[in-house]
Structures are given as structure tokens and as C-alpha cells.
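The following blocks contain the structures, represented as C-alpha cells.
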Structure I
Amino acid sequence: MSLEFAELLTDNEGAIRITIFAAFLSAFFIIENSLPARTKSDNLKFWTRVANNLSFSAINTAMLRLLPFLLATNAALFAEQHQIGLLNQIQSKETDPLWLILLCVIGLDLAIYWQHRLFHKIPWLWRLHRVHHSDTHLDTTSALRFHPVEIFLSMLIKTSLTLLLGLPFIAIVIFEITLNASAIFNHANIKLPRHLENIVRKVIVTPAMHRIHHSTIMSDSNSNFGFCLSFWDRIFHSYTEKSRSSNPIFELGVEGLPKEQTTGVKRILLQPLQEQR
């Protein structure tokens with residue numbers, strides 16, 4: 001990758017990321033509301049959900065700006081400047097080769113896959129991640145619905161990996177853009193044509209594949225953990241082709257969680273303290 005491109009990305013990283021994020025969110029929000037895979041709830045409930053989910057995005061963004069040490073991009077620049085981490089010790093080129101950047105992006109996607117499985121496996125982490133799963137209708141804004149403590153822990157994991165391995169700044173930026181775009185896409189309330197679904201799903205997590213992960217059926221929820229690349233689930237035997245439900249329009253959300261805990265920003269923030277019946 002050229003030095004000029006690297007400098008451009010470093011100088012404009014924030015603007016580039018927010019522009020791509022806003023473009024993807026807006027585009028898929030328009031598409032899914034024009035051609036939805038599932039009928040949305042009534043307008044009041046729909047816009048209440050959207051407002052709740054956007055509020056979590058605002059809260060999490062504010063937290064990360066107030067705690068810049070959590071940002072993996074900042075950690076990558078720090079590691080490069082101080083020659084911290086494995087890759088900074090074993091290679092000293094001015095720019096990182098494209099193959100290395102690609103390998104780091106794929107490796108980070110694998111790390112997020114296992115992090116996701118961990119948040120389902122450990123009870124107190126599940127309580128945090130349950131906030132994301134408690135959305136009873138799936139659309140682009142569901143990709144924004146994460147508890148601030150989960151975001152804090154997730155960023156801490158990525159930042160630690162970045163410092164330990166000395167991951168390139170460019171790889172972090174590309175990965176974060178890819179992760180955000182993938183999350184918006186696979187949470188979108190859209191349906192790909194069957195022939196396209198079968199092709200795309202072999203490499204990338206599709207909305208239909210990820211929708212199974214949001215089923216109230218626990219065995220469905222404990223499968224299809226991938227965010228971007230779909231083959232991790234096949235490699236590590238967590239792939240589910242279709243829901244165990246006999247109903248093709250299976251229920252989404254968390255079984256045994258009181259409905260009143262799934263809406264309202266304050267109640268959702270306190271949701272990890274609630275028992276799941």
C-alpha cells in the first residue's frame with residue numbers, strides 16, 4: 001500500500017469512517033423500509049425502537065470520545081511510534097505490504113468471532129450482550145444497540161490485541177469500516193434472492209443467516225456468531241443453515257426477558273441487572 005494513501009487515511013480517518021458509516025446506514029435503512037423482509041410493527045413502536053437504538057449509538061460514541069485510549073486506531077499509532085508489539089519488532093518497512101494488512105483484517109474478524117462466542121458463553125457477559133439480542137425486531141439500527149459496558153470491553157480487547165501484536169493502523173481502520181458496514185448489512189430487514197443468498201452466504205454473513213442468531217430459540221441464538229466472514233462458523237462448527245422453528249417467521253428477541261425491559265433507554269441500560277426467566 002502506497003505511502004501517500006497511508007498518509008491520507010491517517011489524516012482523514014475520522015471523516016472517512018463516519019461518512020461511510022452514515023452512507024451505509026442511510027442506504028440500507030431506505031432499502032429495508034421500501035422492501036422489508038419482515039413487516040415492521042406499528043409506526044409508534046417502530047420509531048420508538050429506532051430512537052432507542054440511535055440513543056445507544058450516541059451514548060457509545062460519546063463514551064469512546066471521552067476515553068480515547070480505548071480506540072484501537074489510537075493504540076495502533078502509539079504502538080507504531082514506540083515500536084510496541086510483535087509486528088513492529090519483526091518488520092521495519094515504511095509501509096506495510098497489502099498481504100499483511102489483509103491478513104490482519106481477517107485475523108481481527110476471527111478474534112471478533114471468538115469474542116462473540118465468549119459473550120454468549122459466560123453468564124455475566126451474556127447479560128451485557130443480551131441488550132443487543134433483546135431487540136424484538138431486526139433492522140439496520142439494531143446494529144447500534146449495544147450496552148456501553150460491552151462496547152468498553154470489546155474496545156479493550158481490540159486495543160490489547162493491537163498493542164500486543166503491533167497491528168498496522170491501516171488494518172485497524174479497514175477492519176473497523178468493514179465491521180460497521182457488515183453489521184449494518186447483516187442486521188438489515190432485507191431478503192436476498194435465493195440464488196444470491198446461497199452464493200453470498202458462503203463468504204459473507206447475510207441478513208437471513210444472522211437473523212437466525214437473533215431467534216428466541218437458544219440453540220439458534222448460540223450459532224452463526226460471525227459478523228463479516230461466514231466461514232468461521234463452518235470451520236468451528238457453529239453454523240446453522242435454518243432456524244429450528246417450524247415457523248418461517250420465527251420470533252426474535254430473548255426468551256424469558258420481560259417485555260418492559262426491552263424498550264426505553266434507561267430500562268435497557270439497567271437490563272443486565274434483571275433476571276431472565
Structure II
Amino acid sequence: MRIRLHVGAHRTGTTTLQRILRENGPFLRKHRVQAITCWGFGDRSEIGLRAVTRMVESASKKRGFFDSLKLRRAKKELSRQIENEKTDVLVLSDENMLGLPFSFHDGFSVYPTCKRTLSSYAEILPEPPERVHIAVRDYGSFLVSSYAMSAIYGKRTPEFSAIKDALLSLEKRWPDVLLDIEQAFPNAQVTYSIYEESSIDSVLHALLQPETEISELTRSDVTLNRSPTLQAIAVGLKANTKTQKDADRIVAAHASGEPFDPLSEPEKLRLREIYFSDLHELERKAKKVAL
């Protein structure tokens with residue numbers, strides 16, 4: 001079995017990608033390809049791969065005896081979801097494989113805990129992955145969008161103004177995340193795509209070819225996760241204990257509000273310059289996939 005991972009990032013079209021993979025399950029299985037994803041927007045009853053990822057995230061925090069038991073349970077749950085006898089290629093897609101986009105306890109900026117989360121994931125896979133793909137996004141829009149979703153769907157999220165300076169310090173950036181991926185999966189081919197330039201087809205190409213022809217995949221209309229407005233975020237920050245359905249309702253109820261745009265133009269320009277500089281470094285270290 002050949003394993004390919006799509007590890008994110010958050011806010012780069014993962015909902016659309018995972019919906020396509022789920023809806024084309026029968027077509028992919030005809031080509032001996034199985035795709036396992038986490039839940040999609042409006043479909044949280046069957047959480048799929050997210051059940052495995054949650055166990056891995058929890059076990060990655062301390063790595064004591066009980067955490068080892070959590071990893072064993074994660075491996076058992078992953079095995080339950082895999083159709084071994086029918087699968088030549090296994091595609092796993094969950095943006096939470098990298099951990100949270102930023103943490104209020106483990107450092108700020110881009111995926112501060114991804115190294116230990118990916119290392120734990122490596123322990124539960126039936127085989128080392130042959131490919132790992134990540135989509136990257138401009139730091140300014142990525143951090144703002146990720147914060148907005150955390151304010152709505154997370155718990156105990158502080159006000160943006162309280163953590164803005166720490167976030168914008170960019171203690172960890174995309175090249176650092178790429179290094180963590182390479183260290184966790186040293187024999188894998190690591191590829192990346194740029195969210196601003198590439199379509200979902202670029203990611204599908206990285207994950208599914210040459211076994212399948214992506215032009216033959218069916219594409220239904222996808223209801224994307226809405227970007228929370230300023231008003232929705234204000235409500236979400238006050239409701240620190242909420243269900244996923246409650247959070248969805250908050251986003252929908254305030255969808256016509258003001259866009260959440262907390263960065264000044266100089267701040268956006270500075271982040272964009274850093275991002276473009278880092279893209280040059282990525283080009284030297286990994287294969288870019290674009291259509």
C-alpha cells in the first residue's frame with residue numbers, strides 16, 4: 001500500500017478538496033484508491049479521519065504511558081477505516097495533522113506544534129508515506145482567517161488585539177513547517193501548492209495521479225465555510241462554550257456584517273514581503289505543483 005498525505009493547511013480550500021474526495025469514493029475505489037477525510041461543512045455526524053487526528057493530537061502533548069495508549073487506539077481506529085484488501089493507494093486528508101494553526105500555549109505564528117504532531121502520526125501509519133502535500137497561503141490572510149475560525153469554533157480564544165504582535169512576529173513560517181514534514185517523513189516526496197495561484201486540481205494532481213485522471217472526477221456545488229464577520233467574531237468570543245452547530249449558526253446569523261480586517265496596510269505589506277521571500281526558499285527545498 002502506498003500512502004499519500006494531504007496535511008493542509010487550514011483555510012486553503014480543504015473543505016472543497018475533501019468533499020470531492022468523499023463524493024468520488026466509488027470512482028476512486030475502482031482505481032484501487034481509497035481516500036479518508038475528516039468531516040465537511042454541515043456534515044459532522046461522521047467525523048472520519050478527524051477521530052484519528054484528535055487522538056494523535058492528544059497523545060502528542062506529553063508522551064507518557066497513557067499517551068502511548070492513545071496512539072495505539074488511534075492506530076486501531078485508522079486500521080478500522082482502511083479497506084486493506086481493496087487499496088493500492090491510500091490518501092489521507094486532514095488539515096489538523098499539522099496541529100492548530102497557532103496556539104495560545106505553545107507559541108504563535110504558523111503551526112507551532114506540527115513537529116510533534118506529525119512525528120506521532122508517523123507512528124500510527126501502516127507504512128511510511130510516499131508523498132506529503134501542503135498548500136500554503138499569504139501570512140496575513142492565513143493568520144487573520146485562521147484566527148477568525150478559532151474565535152468562532154474554538155474555546156477561550158483571546159481578543160485579536162491581545163495577540164496580534166505575537167502572531168505577526170512569525171516565530172515559525174512555512175519553510176519551518178516544511179522542515180518538520182521532512183523530518184517526520186524523511187523518505188517522502190514533499191510537494192506544495194500556493195493557494196493564491198493554484199486550483200484544487202493542483203492538490204488532486206499531487207494526491208491522485210497517475211492512478212486516476214482528475215478530469216473524470218465529479219464536482220458538485222460546494223457550500224464553503226463562510227468567513228466570519230466582525231460581528232460574528234464578537235459574538236463568538238463571548239460564547240466560549242459552544243457546539244459546532246451553535247458556531248455554524250453564529251456565522252450564518254451575522255454573515256451580512258462587516259468583514260474582519262484587523263491589519264493595517266503596512267502590516268499586510270510587511271507580511272506579504274516575508275511570504276514572497278519564503279516562497280523562494282520553498283522552491284529550493286520542495287517540488288511545486290501547479291496547473
Structure III
Amino acid sequence: MKLSTLCFPNAPPVVIIAAMAAVSLAWNGWTGISWQPVLPLLIAGSAVCFAIAAICSTIRPQHVIAEGALYSGLWVIYPIFGARLTYLANSLGYPLQDKTFDALDAALGFRWIDWVEFVSSHRFLEKVQGFAYESYIWQPAVSIAIFAIWGPRGRNRELLTSVLVALLATIAISMFLPAIGPADTHGFTTPQGSIIRALRSGSATSLAYVGIVSFPSFHTVMAILFAVAHRDNWWSFPIFLILNVLMLIAIPYSGNHYLTDVIGGAVIAACSFIGTRRLYDRGVLSAAEAA
């Protein structure tokens with residue numbers, strides 16, 4: 001296997017992540033915000049994965065390991081620059097939309113505080129929701145292995161490309177329609193709220209990596225795209241479908257998202273998936289598929 005055989009078919013997500021990195025680094029250089037942990041420490045794991053991918057596509061050809069290592073590295077590195085972009089977008093200080101989203105939830109007949117009280121009174125439901133909500137951390141690793149070993153071919157690329165397209169749309173929308181979340185609106189202190197206020201006031205200096213996007217919900221995006229990605233695997237699809245339906249149900253309870261955010265995230269997920277598939281189907285990415 002040649003290195004180009006690994007790199008060219010998987011160019012779309014690599015190019016998108018490289019562009020995200022370039023923009024975030026340039027923008028951050030202008031704002032002067034520092035981050036913890038430092039960037040070299042965060043990208044070390046990805047560098048190891050990329051080295052393994054290169055070795056297993058040239059010196060000791062192993063397609064499954066090469067694909068798994070490449071996508072492991074990409075899934076580790078993209079959230080670093082994605083999170084930075086969400087912070088930088090929030091620092092622009094567009095008006096917060098919490099009152100609007102809270103009113104939209106009320107119009108839909110949903111009250112966040114009532115849902116929290118209901119879930120909190122059912123310990124088993126609370127634990128199930130907590131497990132499902134946090135599954136976004138390990139679902140990528142399991143999915144990468146399944147698609148690299150059992151296929152279908154190109155599914156890792158499709159999934160990550162869809163996620164990245166959705167992330168860029170999410171960042172753009174949240175920049176103009178920022179919100180802190182229902183927990184903050186109802187008087188609870190949240191890490192998300194503290195960071196957003198520091199960014200908006202210009203007092204942010206050294207920041208940790210915490211998800212701060214409320215609308216649209218990127219958790220919703222991942223839940224839908226993870227489930228859809230397994231559609232051709234008869235044994236993994238039911239598992240991931242159930243898990244991600246539970247994740248969708250769990251999102252409002254976290255306190256970072258209104259029900260409106262979940263609806264918005266679902267629209268973004270659908271559009272990003274359809275857009276990615278059309279790019280492949282129309283031949284824009286068909287050369288990569290055939291390589």
C-alpha cells in the first residue's frame with residue numbers, strides 16, 4: 001500500500017481540519033487567548049496515530065490498522081480546533097438569545113426545570129441518560145474500528161466529513177445566535193456560563209476546553225450522524241440507534257441545551273449528511289472513493 005492510497009481517498013476531512021486549524025491559530029493569535037493544556041501536549045496523541053498510519057500504509061502495509069490510526073488521530077485533533085473556533089466566535093459578543101430560545105421551548109410546551117425534576121426523581125433514568133450523554137466520548141473509537149474492519153469502505157470518511165461540515169455550520173450559526181443554556185437561565189452556575197461571560201467581557205485569559213455551544217446542539221448532530229453511519233451494519237445499527245436515541249433524550253437534561261437547540265441540531269445533521277452524500281454521488285469526491 002502506498003501512502004497516497006491512504007491520503008488521497010481521505011483528503012476531504014484532512015483538508016477541512018487543516019483549514020480549521022489554520023483559521024483558529026490565526027484568529028487566536030489576534031485575540032491573544034491562551035489555552036490549557038498547551039497545544040503540543042494535546043496534539044501528541046494524534047501525531048503518534050498519524051505516524052502509525054504512515055508506517056502501516058508503507059513499510060508494513062496493514063490497511064485496517066492504517067485506516068484506524070488515521071481516523072483516530074483525526075477524531076482526536078479536530079475537537080481542539082473546533083472548540084477554539086467556538087470560543088473565538090463567542091468572543092465577538094453578539095446578543096445572547098436565551099430569552100428567545102426559552103420562549104420557543106415554552107411555545108412547544110416544554111419547560112426545562114420540569115424535565116430536570118422528573119429525571120432527577122427517577123434515578124435509573126438519570127443514570128441511563130448520563131451514560132448515553134457521555135457516550136459521545138467513546139462512540140468515535142468504536143465506530144472507527146467497526147468501519148475499518150467490517151466496512152463498508154469509505155464509511156469512516158463519510159462520517160467524519162459529515163461531522164465536520166455540521167461543526168462548521170454549528171459554529172457559524174452559534175456565532176450570530178449565542179446562548180448560555182437553560183441551566184444558567186434558571187439560576188444554576190455552569191462552566192459554560194462562566195466561560196461565555198469571560199469571553200464576552202474580554203477578561204478571558206487562560207481557558208480550558210469545554211463545550212460552549214448551545215444552539216444548535218452539536219450533541220444532537222453527533223447522535224444522529226453516529227446512528228446513520230451504522231445503517232449498513234446489521235448487528236451494530238440497532239445498538240447505535242438505541243444508544244443515540246437515548247442520547248437525544250438526555251440532551252436537555254444536561255442544562256446546556258434548550259429543546260429548540262435539539263431541533264436545530266437535527267436540521268444541521270440532516271443537511272450535513274445529505275450534502276456530504278451528494279458530494280460523493282455527484283462525483284466531487286468520487287475520485288477519492290475509487291482510489
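No value in this document is a laboratory result; all are computed from the given coordinates. A quick note: this is a predicted structure, and the numbers were derived from the prediction, not measured. Cβ atoms are built from the backbone, for glycine too; each structure is taken alone.
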- Which structure, out of I, II, III, was helix-only ellipticity at 222 nm (-39500 (n - 2.57) for each DSSP H run of 4 or more, over all residues; to 500) calculated from, if the result is -22500? III
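Assign the value 4.7, calculated as distance in nm of label points 7 Å out along Cα→Cβ at positions 69 and 125, to the correct structure from I, II, III. Before the final figure, lay out the partial values.
Values: I: 2.3; II: 2.8; III: 4.7.
Corresponding structure: III.
Using Cα extents along the principal axes in Å, for residues 189-228 alone as the calculated read-out, with 37, 25, 14 as its value, let me know the right label among I, II, III. Walk me through the numbers before you get to the answer.
Working: I: 28, 17, 13; II: 37, 25, 14; III: 41, 17, 17.
Comparing all candidates, it corresponds to II.
Comparing distance in nm of label points 7 Å out along Cα→Cβ at positions 77 and 149 across I, II, III, which structure shows the greatest value? Don't skip to the end; give the middle numbers.
Values: I: 3.1; II: 1.9; III: 2.6.
The structure with the largest value is I.
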